[in-house]
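Colleague: Quick heads-up: structures coming right below.
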Structure P
Amino acid sequence: MRSIFIGSTGGEPGQTLATWALAIRLKEKGVRVGFFKPYGLLPDLGPSTAGVFCDSDVLLIKEVLGLSEPAEALCPVMLTEDLISEVSGSHAERVIEKIKGAFQETASGKDVILIMGAKEIFFGGGLSGLSDSVLVKLFDASVLLVDRYQRDNMTLYSLLSLNSFLDGRVKSAIINHVSPEKMDHIKTKVIPFLTEKGLKSVAAVPEHPILAALTVFTIAELVEGQILRCPERGGNLVETFTIGSKYLSGSLAIFKQVYNKIILVGLSQPGQMEKTVAGIILTGGKSPGEVVLRIAQERVIPLILTKADTFQTMERLEKAKASLGLKDEFKARKFLELIEQETGTCEWVEALL
């Protein structure tokens with residue numbers, strides 16, 4: 001049984017998406033894949049169907065892989081910020097024993113276990129007596145590191161220093177969020193340097209609007225709204241949103257008479273000049289008239305109604321950091337496409353096995 005540890009160098013590089021993408025590729029190979037997240041922090045958690053608090057990453061990957069193990073086994077240690085400092089000495093030893101026991105349960109019958117680490121592998125989530133480096137060595141895992149590109153020196157330092165610290169266990173790395181104009185530089189300068197220094201595989205992923213886009217379904221959840229019309233178009237991708245009416249034309253111009261609205265602007269397609277309306281949010285909780293509902297239906301535009309006012313709704317959208325859900329599989333697929341169109345192979349996966 002092989003253990004693969006997915007670590008992050010910090011700055012929200014796309015660790016969950018990389019884990020999901022890796023799970024897809026391994027399943028396509030016919031590999032029996034398991035998942036394990038040793039610990040999570042309660043502020044980031046949501047209730048599972050059994051009423052047990054569990055990390056959202058665990059609930060997602062559990063569904064993606066169709067795992068039967070209970071969420072408490074997949075993520076055995078739940079901590080609050082107040083308890084972090086207490087994980088030291090004999091307490092840390094007890095925590096590690098608990099993690100080892102849960103890992104054995106989840107690893108049973110699997111060919112590969114994907115282990116997701118903390119938000120930043122350098123600090124192990126701030127745990128004084130327990131860190132990702134301890135867990136990597138405990139489970140004799142090969143490591144996939146996900147890095148958010150900012151500058152060459154930061155990426156080189158993060159990947160090479162961690163590979164050294166982890167005794168050469170970093171077998172594959174993904175440099176994510178690379179601006180398109182930097183891709184040639186990364187491919188011709190940075191990646192060759194890293195492979196010369198011992199990393200078996202390094203892949204770069206350019207920034208892409210699909211990876212940042214939200215669906216109408218997700219936006220409805222964020223604003224606690226109800227989709228009144230065209231829920232079948234809830235998968236429409238949204239690039240941005242505006243209170244203005246400049247995107248309303250033709251029969252949609254009737255919405256210019258509706259003052260409490262937010263226009264969801266669709267994701268532009270290659271070669272497309274005009275922006276499209278992916279959906280419309282009506283704020284304030286007042287149901288629209290029949291004419292408005294009919295036009296939305298005729299134009300096949302999802303119509304969302306929320307009780308929040310326009311200011312509150314815009315604030316929620318601007319601050320939104322929606323967690324990934326099963327409806328976002330298109331992002332995992334796009335992530336894979338972007339990796340493999342640059343490398344031309346699945347080398348980043350093979351290097352981990």
Structure Q
Amino acid sequence: MDNQESNFILETEGQKISLTNLDKTIWPATKGNKAITKRDLITYLIKVSPYLLPHLKDRPLSLSRFPDGIYEEHFSQKHYKPVPDFVETVVLSAHDLPDQEYLICNNLATLLWLGQIADIELHSWFSRVVQGDDFKVKTKGKKGPDYYANYPDFLIFDIDPYIYSGKEAAGEEPELNRIAFTKTCQVALKLKETLDTLKCPAFVKTSGKTGLHVFIPILRELDFHRVHATAETLSKYLQQKYPDEITIDWTVEKRAGKVFLDHNQNVRGKTLASIYSPRPSPQASVSIPLKWDELGKVHPTDFTILNVADRLAKLGDLWANILKSKIDIVKQFSGMTKES
């Protein structure tokens with residue numbers, strides 16, 4: 001953004017967005033690094049928007065807002081009212097709760113508005129609310145968004161180390177440390193080896209914090225329940241094969257010293273930080289896609305809102321073809337998707 005005023009109206013794609021308090025610090029200064037402001041956040045979103053928006057398209061969002069910076073009060077919101085006219089919404093059901101409106105980020109104006117309200121983290125669903133050519137469920141007639149949202153685009157693994165640095169206070173989660181992240185990369189490569197034997201494409205990204213996310217693109221033919229069952233089967237197989245390194249235990253105390261291979265994100269309505277989403281870490285790190293051969297050579301804090309645009313200019317979007325790489329897991333995993 002060329003305008004250096006703290007408050008002004010930004011026009012984009014025929015829409016006007018009121019930007020305010022742009023000089024407010026979101027990420028305080030750290031040793032050797034200046035403070036990062038709301039202006040820096042919105043500038044980042046503008047730069048990465050051509051790469052980011054395709055990954056958010058037609059996906060409900062959960063907001064993670066830090067209006068006064070990452071160390072102040074935090075708001076998690078699945079619903080937000082009122083929204084500007086350019087923000088798309090969709091009505092979805094959630095268990096026994098009344099139907100609610102969810103936000104969808106399908107345009108640049110919405111993305112910049114999310115930056116304005118200090119939605120640092122972009123948490124997107126793994127399913128879309130439209131039919132699309134990859135929807136393979138036989139239905140009688142056209143269904144609505146709530147129905148299509150039951151069928152995910154991905155089978156997900158959230159890989160987090162429970163290997164402590166020793167500096168954590170009692171009861172705290174493990175902090176980011178190089179030994180733990182190295183072990184996480186090793187487990188991700190073991191998962192990749194198994195997926196390769198199944199001729200299954202897999203895409204990896206940093207979480208932006210301590211772990212890694214692995215996405216397997218799948219045709220939309222199984223609902224979340226059956227995708228979860230498939231992921232659980234794979235997790236159990238890997239845990240049995242590498243019991244000293246991998247845990248799938250839900251009890252935190254029993255995970256200590258191992259890497260947690262979490263398949264439980266494969267549930268309707270659950271979210272992870274989107275690809276290219278900033279995180280509320282001291283370094284303003286970003287969830288960034290990696291080449292598989294980068295594992296073990298990079299660290300999550302290598303990628304921040306101040307340098308990711310340069311990486312994209314050099315490498316492009318490593319996940320650009322993820323939705324074109326889908327497999328039929330009913331055939332590919334032969335038998336693993338059957339109901340127990």
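Each reported figure results from applying straightforward, stated rules to the coordinates on display, with no laboratory input. Source: prediction; values computed, not measured. Cβ atoms are built from the backbone, for glycine too; each structure is taken alone.
Colleague: Could you figure out which one of P, Q the value -10000 for helix-only ellipticity at 222 nm (-39500 (n - 2.57) for each DSSP H run of 4 or more, over all residues; to 500) was computed from?
Modeller: Value -10000 for helix-only ellipticity at 222 nm (-39500 (n - 2.57) for each DSSP H run of 4 or more, over all residues; to 500) corresponds to P out of P, Q.
Colleague: Using distance in nm of label points 7 Å out along Cα→Cβ at positions 118 and 142 as the calculated read-out, with 4.2 as its value, let me know the right label among P, Q.
Modeller: Going label by label, the one that fits is Q.
Colleague: A further question follows. Given a value of 11 for percent of Cα pairs over 40 Å apart, calculated from one of P, Q, which structure does it belong to?
Modeller: The value was obtained from structure Q.
Colleague: May I pose another question? On distance in nm of label points 7 Å out along Cα→Cβ at positions 70 and 326, which of the structures labelled P, Q is highest?
Modeller: When distance in nm of label points 7 Å out along Cα→Cβ at positions 70 and 326 is computed for each of P, Q, structure Q gives the biggest number.
Colleague: Work out which structure the value 2.7 belongs to, where distance in nm of label points 7 Å out along Cα→Cβ at positions 38 and 206 was derived from one of P, Q.
Modeller: Derived from the structure labelled Q.
Colleague: Compare Rg/Rh (Cα atoms, Kirkwood Rh), for residues 190-301 alone across structures P, Q and report the one with the greatest value.
Modeller: Max of Rg/Rh (Cα atoms, Kirkwood Rh), for residues 190-301 alone: P.
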